[in-house]
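Engineer: In C-alpha cells below, several structures.
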Structure 1
Amino acid sequence: MKHKWCLSKKIILMKRDTDISQEVALIWNTANDVLRDIFQRTEYPDIIYPMVLIRRIEGVMIVRTEQLKKELESQLAKVDQKTKEQILNGKVLQEIKFNNTSGKTLAILAGEGESSVKNNFIAYLNGYTDNIKIIIDRSGIRSHINKLAEEKILYTLIKDFSEIDLSPEKVSNIKMGYVFEELVRKFSEANNAEAGEHYTPREVINLMTHMLDMDEKAIKDGQLVTIYDPACGSGGMLSAAKEFIEEKINPNAKVVLYGQEVNDKTWAVAQADLLLKGETAYIIKGDTLYEDGAAGEQFDFMLSNPPYGKSWKKIQKKVLANSNGRFDVGQPRSSDGQLLFTLHMISKMKPAELGGSAIAIVHNGSPLFSGDAGSGESEIRRYILENDWLQTIVALPTELFYNTGIATYIWLIRNNKPEKRKGKIQLINAVDFWKPMKRSLGNKRRRIDEEQINEIIKIHKAFEPGPYSKIFDIEDFAYRKVYLDLEETDENGNPITEEKEITVAQNKLSDTLLIKTDDDKKRLAELKDKKGKEGEFTFNLNPESELATKHKIPIAIGNTTITIRKTLNGNKLELKATINVPKIVKDTEYIPWKEDKIAFLQSEVEKKWQITKEKKGYEIPFTKHFYVYQPLRNAALVTSEIADLEKENTRLLEELGISI
C-alpha cells in the first residue's frame, strides 16, 4: 500500500508541474514580438531553443552558485576575488556538469546596454563549458547573431529572456521538460512542412510506448532500464517512454536513455531537452547507419520513427563498409532504407535468456510487401519472421503525421514473446480509430484520442481474432516463387516446335546416337576422324540420351534421326546439329507456402509445365486480410436515382428559363 501511495503522490505532483501555459506563452510571445517580419518562421527555433536552454542553464547555475557561496562562506572569506571565482566555478562544474566562466548572465548583458551587446553576448556564449557550447553551436543561433544585432533586436531578445524566470525554484525539471516539448510541438505545427522531420505526434508515441508492454515487466526499485531510439529526432519518444515507466510502473526505476540523431539542429534540440529535464541520457550525433554510436550496446526497449521512402544510395558504400554484421542478412533497395533501421535495432536486442528486448518502430506500407522472393526486403522479412520475432503490426489511420498523409504501421518486434504468442503474428486494423482535428496541421487532419489508444491496447493484449484483429501462423505469410518452363501447343493441343542449333558433345556420341549396324560404326568413326572429310552425317537418335532429354526433343512425332554437321578447324573438330525442340515459354507462379505446389500447378496451369527452380519469399498483405466485400448496388435503385437527378436538373433549368 505504501508503494502505491508514493506512486500516486508522485503522479499528483507531476501533474501539478505540467501547468506550463504561462511559461510557454511568455516564450512564444517573445518569439513573435521580437522576430516577426525579420526572420522566417522556420528560423525561429534556431534562436528560441538555445535562448530557452541558456536561460534555464543560467537559472540552475545561479541557484547552485548562491547555495555554494553560503556553504563555503568561511572558506571563501579567506581568499581574493579571483580565487573565489575559481573555487566557485570548479565546484559548480563538479556538481552540475557545466558552468560559465565569462562572469556574465543575460540580466548582466541587458544591464550593460545595447552598444556592446553583440560582443558581450558572443563572449558570454564562449564562456560555457564544451558540453553546452556544442549544443549552442549546433542549434544554429550563432549564424543569426549578426542579423539580430544589425536589426537592433538582439538586445531586446536578451532583455526579454532575462525577465522570464526558468530557475529550478520556479520551474521543476519535469515542468521544464514539458515547456520545451510544448515549444517543439508548437513550432512544428507552425512550420508544417518541416514538422515531420523531427516531431512524431504525441498520441503515436503514447501508443507505441503502450505497445511495448512495459507494464507487464516487473521493474524493481533501482533496477536499470535502458531505452534506445536510433533516429531520435527531438527526443520525444525517449522522454515519453521514461515517463511511462515512472508514472505507470515504478517511479524509482533507474531509467537511462540512449539515442542518435544525424541532423545538427535536431540533435541540439534533443540534447537540450534531456539536459533541461536532468535526464541520464546519451545522445550521439551522427548517421546511425554508418556511424553506429551504440556499437556493442544492447537495450531493454527500443522505439523509433525512422525516415521512410528516403534514398540511401549516396551512403550505400559507407553503410555496407560499416555494417559490422547488422545488414548481412539483406539490404533493401537503395531508394528506401527504412528496413536498415529495423535490422540495426534487432542487432541491439538482448539475448532472450537475459530477458530479451522489445522494439516498436513506425514504417510505411512498403516493408510489408516490397521486394520479390529472394530480394533484400523479402530476406529481411524472412529473417524476422522465421526467428519468430514479429509479434504485432498495427495499421494506423492516414493523415496522422504532419508531413505525410500516407498509410503507416507500427511493427512490434521482440525476442521474448509470451508462450501463447510464439509462432503467431497479430495484425490489428486501427485505420478507423481516429477523431478529426479541429484545425489541420500540414497533412495532419486526424488524431487518436486516449480512449481509442486504450481500445487498441485492449485488442492487442486480448490477442483474439475479431473485426479489428487477425491471428496468423508465421507460414501464412510465406510463399514459393516457382519458375516454370511451359510448352506451347497449337489449337489441337499438339506441341509447337522450333529449330535450335546445338553443339554435340564428342565424348557423349555413344550415348546420343543409336549405333547398331556395321555401317553405323563406320560412319561414326568417320565422324570422329579429325583428319577425315567434313560433311553431314545422319544417325538414329537415342530417345533416352542426355541430349534428347535436356532439349525435350519430341521423339514421338517423328524426330527419330539427327543430322550432325562436321567441320574441321586445324586439329579441332566441331560437331553441330539443328534440332526441333518444343517452343518453351518462361513463366512464374506464386504459391502460398502451406499449399501443395504440385496440386496447385495442376489446378492452375493448363499447359505442360516443368519446375526449373523455386525461391521462398515472405510478404504481409495487410489490407487483403481486412478487406470486406461491398456488393454492387441494385441496378434498379441506381437507375431510379439517376432519373430523379435528371428531373431535378430539368426543373432547375426551367426556373432559369432554359427549356430542353
Structure 2
Amino acid sequence: MNAINTTAQTITIAYGPSFRDTFVWQDIHSELIKTLETSSLAAAKSLKPELILLDHQLINAANYEVWQASFPGSIFLSTDSLGLDTDIILSNKLPPRQTCKLLEMACYQWTCRNVELKNIASNSTNLEYLNKLANISISLSAEDDLLTLLNKILFEAQNIACCDAASLFLIQSKNEDDDELIFKLTLNDSMNFPFKERAFTLDKSSIAGYVALCNQELNLTDVYHLPQQSPFQFNKSFDQDTGYRTKSVFTLPLINRQKSVIGVLQFINRKTRRDVKINQSTLDETQILSFDEDINVLLRALASQAGIAIENTTLQNEIKNTFEGFINASVTVIEQRDPATSGHSFRVADLCVELADNVSQSSLGSLSQVQFNETEVRELKYAALLHDFGKVAVSESVLVKEKKLPVGKLENIEYRILLAQERLKTQALTRKLELHHSNCVSDSKLQAIDVELAHELQKLSLFYKAIIDANEPTVLKQGNKKILEQINSYRFDFQPKQNIALISQEEFELLSIPKGNLSPLERAEIESHVVHTQYFLDHIPWTKDLKNIPSIASAHHEKLDGSGYPHGLKANEIPIRSKMMTICDIFDALTASDRPYKKALTTDRAIDILVNESSSGQLDRDLVKVFIEAKTYMVINDNGYTHASTASDSSDASNHPCDHGLTPHDHD
C-alpha cells in the first residue's frame, strides 16, 4: 500500500453489504484509508466517499448512471458479475494480494484525478484573476475622476480578496518639510457609517503610517494581538464605537513611477464568503481568514496598478487645473485692458455651457438629434472663455475710447474756440481804437461792434456745445450734423494771411459718425479681434479633444445670412457651437450692467432683439427658442461676476468687440 500511503490524504471507500465479510478489508492497514459499508445512495452521500464498490443491492437501489451523476468525482469499482463498465473491475477469483493492488491502483487513480482537477481549477482561477486584473487595469487607466477611481480600486480589491472592508490613504504635503496621511476613503460590507475625510500625522505609530514610511507591507493575523515590541499600534476606537471587530489586516504601500510611496492600501478581515457580516456580538471568528500568499500576490498587482493610476489621475487633474487657471488668468489679464466689460467672457462661457445642456435635452426641430458630450461641452467652454483673446492686438486707445474724439482732442478744440473768441475780442478792440484815431467814434458805432462781438462769441459757444453733443456715442441728430458743417467751414485769422479752422477734417469726420463712436477704420480694428483670436489660438498646441477651439471661437460674429464677420460664413458653414456662442455673446452684450456708452437692456428687451434677429435670418431660430424657453440666461443671475458698475475707475468706457452694432439704438 505504499502508493496509497504517499498520497497523504484520507480516502474513504464505501462498499455494498455483500462485501461486508470480505477479508481484503482486514489487509488494509493504512490510516489514510477508511472502509465503510453503505446500503443506499442516500447513505453513501453522507459518507462522501472517494471510492465506491458497487454490488447488486446498491445497483438495485439506483442504476449506475444515477450513481455516476451523484458522485462525479469518485472512482467506481464492481465485480465482473455485475457486468458494469466501472473504472476498475474486480474478480472473486483474484488472490487477495492482487485485489489489494487493484484497490491501491484505484486510490492512486483517484489521487491523480483529484490533483488534476485541482490544477485545472487553480489554472482556471488564476486565469480568471488575470483577466480580472487586466480588466481592472483598463478600467483604472480610463478613469479621470480621482474619487471614482479610488472607489473602483477599493471595490475591486474587496472582490479579489473576499474581504469585509478596505481603506485607502494618500500622502499629502502639509508644507515643504512635513507630510500628512489623508484617510481618503473606506468601504465596509458589514456596516454603513458616515465617512469624513481626515488627516493624520505621518509617523510610524499607526499601521498605515508605518507601511507608508518604511515602504514595507504588513500582513497581520489579528491586530488585537500585536507583538509587544511592535513600533505600531492598532487604534481600536472605531471598533469600540461601532461594535465592529477588526482582525486580519493586510496593508501595503502604493508606489508611483518614481518608486516613491504616495499612499497606502489596507484590506481588512478576509472572509469565507463575501456575504458574511462581521460584528462583535455575532462574530464567528472561524469565518475570518488570514490573507494568504495566493491572494496577496494579486493584491500587490492591484496595488501596483492603483499607484500608477492614482498618479496619472492626480497628474491629469493637476494639468487640467493648471490649464484652466492659465485660461482664467489670461482672460482676466485681457479684461484688465477693458475693465468696463470685465466678467463678459466668464458669463458667456457659463451661458454656453448651460445652453449646450439645454440643447442636449431638447426635442425641438433640427436639435432633436444633437447631443453634446462632456468633451464637446468643455471645448465650447474654453472657446467661449477665449473668444475675445484677440483684443490684445487692438490698440487700447480704440478699445477704451469713450467718445467719438480721442482723448485730448476735445480740449484742443476748446482751446481753438477760446483762441478764436480772444481773437474776436482783439479785433473788436482794434476797430474801436481805429474809430477813436479817425475821430469817427460814436456810441452807435461802438454799440454795433459790441453787438457783433457778442453775436460771434455766442455762435462760438453754441459751436462748442454742438461739438460736445456730437462727441457723445449716440445717433447723430440731423440738426447737429448741419451745425458741424458750419463749424467745419468756420475760419478765423490768427495771424496775417493765416486762417485757422476750429476743427480739422479728421475731427469733423469723427464728430460726424452717424452712430456710436468709432470711425470706419476703428470699427475695422475692433472687428479684427476675431482674426487675431483665431491667429493666436491656432498657435496653441491643443490636444485632440480641444482642437476645435480656434474655429469655434473665431466664428462667434458670423451670421446665418452671411452678414457677419470676418469671413462672411453662411448657416451651413458655421459650427453649431459658434451659433450658440453668438446668441450668448449678444445677450450678455445687451444686458451687461450699465456701460458708460450704453445702458443695459432688460432681459425682455434683449430677448425681443434675439427673436427679431432670428426672424431676420441672422441667428438660428431653434437655438434662440431653446435659449428663451429653457431660460438659459438665468444661469448668470447673481453669480458674482464683475460688472462694469464695479470695474476700475481707470477706464470709464469700452468699445467691447461684442458690443459693436448692438447699442440699444440699433434695435429701436
Structure 3
Amino acid sequence: MEILITFLVGFPFLSALLLAVCKNNGVRKIITYISSAAVIFAAVTFALAYFMAGAKSMYIDESIQLFGRSVTELVDYAMIAGEVFLVILITVLSIKYKKYYAALLSIAQTGLEFWYEFGGLKPEGHTNYFHCDQLTVIMVLIIAIVGTLITVYACGYMDDYHHHHGDEVKDRRSFFFAIMYVFIGAMFGLVLSNNLLWLYFFWEVTSVCSFLLIGYTKTKEAIHNCFRALWMNLLGGLGMAVGIVMLGIGFGYTDLQSIITDAGSIKEAIALPVICLAFGALTKSAQLPFSKWLLGAMVAPTPSSALLHSATMVKAGVYLLIRLAPVMNGELSGHLVALIGGLTFLAMSMLAITVADGKKVLAYSTLSNLGLITACAGVGTLETVWAAIFLVIFHAVSKSLLFQTVGSIEHQTGSRDIETMHGLVRRYPYLTWTLVVGIGGMFLAPFGMLISKWAALKAFVDTGLNGTSMLEIIVSTILVLCICFGSATTLFYWAKWLATVLSSNPADKRHKNTISANQWTSLFTHAGMMIAIIFVFPFISKYVVDPYISSVFNYKIDVISGENIVLTIIMVLFTFVVPIITYLLIAKNRPFPKAQRYFNGAGTDDQVGFIDSFGNQKREFLTNWYMEDIFGEDKMYLASVIVSIVIIIGFTLSTIIAGGVF
C-alpha cells in the first residue's frame, strides 16, 4: 500500500514536470494519455488491494528509512520548502497585479503554521500521517478516473480552444496541463493524509492551482476572478490554520482520525476549532458567502471548470466536512454548517433558473448540490452521511460530463447559450445524448442523485422528529423546506434545458462532427459510467458506503431497504428496457407520424410559422422564461450573502459564549 500511495501522490507531480518542459503538442498528448492510464490503473489497484486486505480502516507504516532518515521526516522538509515557495509565488504575483491583500493572507497563515510547528507548540508524539478507509478509496477513484479523463478531453479541447481564439490568448498549454496534474497529485495527497499539517499543505496547493488555472488567459476579467478565488480560499486556509493550532495547543490533536475516534467525548469541547476547520471547507466548496469565486472560474477554459467542479477543488471542501460529520452532529458547529448548506442549496437552485449561459447554469447547479452535501454533513447522522457520499459520487461523474459536453457544444455551435440549443438533437445527436445522460443524472429516476436527495430529505425529517433540542428541530425544519423548494426549482431549470435540446425543428439538419477522438473518449466513458452506476449503486452501498458509516458511527441501519432496491430495478426497466423493446417491436417499422402544427392561424408549408388574420406571415420562435424580474442575481444574491454572514458570525459567537474555545 505504501508504494501505491507514494505513486498516486508523487507520479502526477512527475507528469506535471514533464508536461511543463514539453513544448511539442504531439508528445504532450502522449504523456497525458500514459499518465492518465497509469494513474487510473494505480487507483484501481489501490482499491482492489484495500478490499482484498479486508476493507478495514488502516494506517500506513511510516517507519521506512531513506538516507538514514524516515521518509515522513523528509516529506516534512519538502513540504516546508513547498510552503515557502507558495508564499513567495503568491507575494510576487500579488505585488505584480497590485492585489496586496492576497499576499497578506498567505503570509499570515504560513507564519501561523511555522510558529506552531517550529515554536515548540506542536505536541510531541507519534502521528499517523496517512489513513485509508472506504471513503478514501471512493475519493481516490473519483480523482483518478474523472480527473485524468478530463485531462484526456483537454488534449483535443485545447487544440480547438486556441484555434478559435487565435492570438487573443497566448498558447500556454504546457503550463495548463502541468497545473492540472499538480492539482490531481495534491488532491490525492489531501484525501490520503491523516496528519493535519500534511492535509493543510495539500489544501493550500489546490488553492494555488485553482488560482493559476482560472487566470490562464491573463485577461483583465481572468486576473480579477483568479485573485478573488485566491483571497477567498486563503481566508478559508487561514481559518483552517487557526483551527489546527487550537486543536494542537489546546487538546493535543495533530491528526484527523484521532478527533473522529474521540468525537463522542470531545465534540462539545472542540466546537470552535471545528468551526474554524469547517470555515475553510465552506470557502473551498464555495458555499455562501463565498460562492462568487466559483462562478468567476467560468472564465477559464472548460477542462479547468470540469476539474474544479467535479474531481478536485470543491470536492476537497465537502470531503473534509463529511470527515468531520460525527464531530459536528448535534453541535452548534453542525447547525452552522447545515444552515449554510441549506441556504446555498435553495438560493443557488433559484438563481440557476434565471441564467441562459450553459456553463453558468452548471456553476449554480454545482453550488446548489454542494450546498446539499454540506447540509447533510452538518446534520451529521448516519443517514445524512450516507446521502452525502452518494451525492459526491453521482455529482462528480455527472457534472464532469456536463461541463465537457457544453464545452464541445460551444466549439461546435459558437455559443453556450441555452437558447441557441433548440433542435440540438437534430444537429448534433451524439452530443445531445451525452448532455441528456448528464442532465438525467442530476435529477431523474433511476439516477442516483434523486435517490440521494430522497435519503437526505427523509434523514432531515427524522432528525427533526427525534430532535433533543428546540434548535435542532428548527434547523431540521428549515432544511426540509430548503430541500423541498430547492428540488422543485432544480426540476424547473433541468427540465427547461432538457426540453430545449430535444425540441425539433424540421428545418434543422445534421451538422458535420469535428470533435476529436480524445474528447469523445472522455465523453462516452463518462456517459457509460453515469449509466453503469445505476446498476452497481446497491452494491456500492452494501459493500463500500455502509461499512464506512457503520465503522464511524458504531451502529448499522439500512438506509436503502429491499423495497427501495426493487423500486429502483422497476425504474431501470421502465427507463431503459421498455423503450428499447417498444422501439424494436412497434416503432422501428412504423412510419414517423407528421402532424400539422396549429399556431392560431393557417400554418405555413415549412411548419415553423402561420398566416395571421391580416394575411401577414409570422415565424415561430421558442424561448424559455428565466424569471429574472422575480429573483435574479441583483435581487437575491446580496441578501443571501448577508444572511449567510449573520449565520456564521451568530453561531461562532454563540460557540465562544458557550465555552467551546479551550
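Engineer: Looking at Cα Rg over 2.2 N^0.38 Å, for residues 300-419 alone, point out which structure of 1, 2, 3 has the largest value.
Structural biologist: 2
Engineer: Assign the value -12000, calculated as helix-only ellipticity at 222 nm (-39500 (n - 2.57) for each DSSP H run of 4 or more, over all residues; to 500), to the correct structure from 1, 2, 3.
Structural biologist: 1
Engineer: Supply the structure label, taken from 1, 2, 3, corresponding to Rg/Rh (Cα atoms, Kirkwood Rh), for residues 364-403 alone with the calculated value 1.29.
Structural biologist: Source structure: 2.
Engineer: Next up: Between 1, 2, 3, which one scores greatest on Kirkwood radius over Cα pairs in Å?
Structural biologist: Largest calculated value belongs to 2.
Since every read-out is calculated from the coordinates, none of them should be taken as a lab result. On a predicted model such as this, the values are computed, not experimentally measured, just so you know.
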